[in-house]
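For reference, the structures are reproduced in the following blocks.
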Structure I
Amino acid sequence: MRIRALTNSKKRRLNYFYYFLAIIPSIVLHEVSHGYVANYFGDPTAKENGRLTLNPIAHIDPIGTILLPAILVFSGLPPIGYAKPVPVNISRLRNPRTQALYVSLAGPFVNIALSALGVAITEFAWHVANSQALITFGVDFGIINLFLAIFNLLPIPPLDGSAIIERFIPRHRLGGYYQFRAKALPIVMGLFILNALVFHVGYNGLNDLENWWISLIH
């Protein structure tokens, strides 16, 4: 009963307004975190390009941040999106092989923290504010960030989890790998949409994750 009340039934489509209200700051903070960690470890490329800002206009990709999520949501498919990647020059890091991993994992870990914030927002809305609108936002915000974290942690180039693979690639092959990674995003998104339409691999796991997240609300 509690799960049904919090989500207005799991079968519902995400409220479009609350979805975009949740996903845009989530994606922006994900990208900015990469730039901040890179800058901390000696690479100011993102700072030099004006990308260490929370202004969403600097990060929005018309296709990845607006068009693709809108198509997925209106089609009833699991929503995912991306912002313009924050530029990082790994060669400028003080310890590229190790610190590149930290830069990559910063984004997913920010999404995990934001997912926990979604729990706090929902708890507050549920027990203190008694606001259905805030409950809806908190649930969408928390679950979207959880899914963004899991998706980006997949060890598939160019997703952030692929940084783990990079540690096992010989140095003399890294240049070719980086060239491939820079072009791989459309392929990954195409496979994601194909899976959503045809194969549905991992959907039971996503449902379990969603139920687990909702179970955190007391």
Structure II
Amino acid sequence: MGRDLTHHWENVYSKSAVETLGWYEDNPEPSLKLIKNCQLPGEAAILNVGAGASKLVDVLVSGGYKNVIANDLSTLALDALKARLGDDLIGKVKWIVDDLTQPRKLLELDQVDLWHDRAVLHFFTEPADQETYFSLLKKLVRINGFVIIAAFNLSGATKCSGLPVCRYDQHMLQKKLGSGFELLESFDQTYLTPSGSTRPYVYALFRRNSN
């Protein structure tokens, strides 16, 4: 396997306010647009991998989704998210601290209706880690379920948070997923970081049609 990034991300979240991090989104509008297009019922199982302290979880739970699963490698990241949600909403989310490249707890999940990943996949630069990531995804996403991946696009940065990244376009993501997944929609989006710099992303929505 590749790098163990646990220490790196715990260090990042211990030293910086969530709102200053380079991937923090106050309004996750691009993801919400694609999730809306999935037309998921309120009881749909939505797995947000690498959730960090993302506002997406807040919006989904407040919007009536009853089966949201928040995963991250960093306990501190999820603690920050729990603190923001407050006692009334914490219990409405399933929390899983686990490594997507060395999964244990995630392997025990039932299949999900949506896999959502913004700004996680591109950190996996080792082929073995990428293979583990996509194997886990294919295990967990049910037939007729959806996959949303947002990663640095081919014109994006080559590093983030001091780490090298692997950049993608929708065709590369399709190749990784294989013929069992159909690309429904993709677009490029330039994200403005809290510090004022730009980060070009590709967003892609897939539906699983077969194994």
Structure III
Amino acid sequence: MEKTYEVSFEIAGSAAMFTRPDSGAAQVSYPAPTFSAAKGMFEAIARWKSACIRPIKVEICKPIKYHKYTTNYGGPLRKSNQMAQGSSYQIPATILIDVCYRMYGIVEEIAQSPHDNNHLHALQDFFNRRLNKGRLYYTPCLGWKEFVPSYVGEFREGTKKQADINIVIPSMLHSVFDKISDGQVAPSFAVDAVIKEGELIYAK
């Protein structure tokens, strides 16, 4: 039986937004990170050319709290009069506040190692060393880039899964790309994604 190389970390913050594509202009967050969001968090800590970390599950470690939020948009999709006046367009959203998650992943091969070594174990070890020392490639975000975490690191004592959270999400964005690495944009969705006793297991 092939050995599995597992990694995990805890992340918390004052706000998060994992946008539901079906929520339209007034965007609404899923109650937990999507697969793509989780993968981005892992990659903010460690990455490897010939291997990657596949998120396998997330544990929700604080009660789900939604909050109204408004952000200003100043991009090219504004109305012509707004662009002429240099004014922003306000976008309403329903975000999550006071969040904490425990993320779990496994190291997976994406290409042959250029060296004759166990690159899966090497990435696992590299990830754990960087996490322990608080080293990041860039600051991970909780969905939207402006929602930076207040904590990223090893599991803390006192953090517990919210076992009373049980939700079925009829359609949940899984991945934005068609492959785990170097993929093309081709969004995929998980049908009837289940959060059971505070735990969401990601589809493969």
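Some notes on this structure:
- Structure (I, II, III) behind the derived value 18.3, 65 of Rg and Dmax of the Cα atoms in Å: III
- Source structure (of I, II, III) for log10 I(q)/I(0) by the Debye sum over Cα atoms at q = 0.11, 0.19, 0.25 Å⁻¹, for residues 19-90 alone, computed value -0.50, -0.93, -1.13: III
- Entry that produces 70 once percent of Cα pairs over 17 Å apart, for residues 59-162 alone is calculated, selected from I, II, III: III
- Taking Rg/Rh (Cα atoms, Kirkwood Rh), for residues 67-122 alone as the criterion, the top-ranked structure out of I, II, III is III, with the highest value.
- Answer label among I, II, III for the case where helix-only ellipticity at 222 nm (-39500 (n - 2.57) for each DSSP H run of 4 or more, over all residues; to 500), calculated from the coordinates, equals -4500: III
Every read-out reported here was derived from the displayed coordinates using simple, explicitly stated rules and does not represent laboratory data. Here the structure is a predicted model, which means the values were calculated and not measured.
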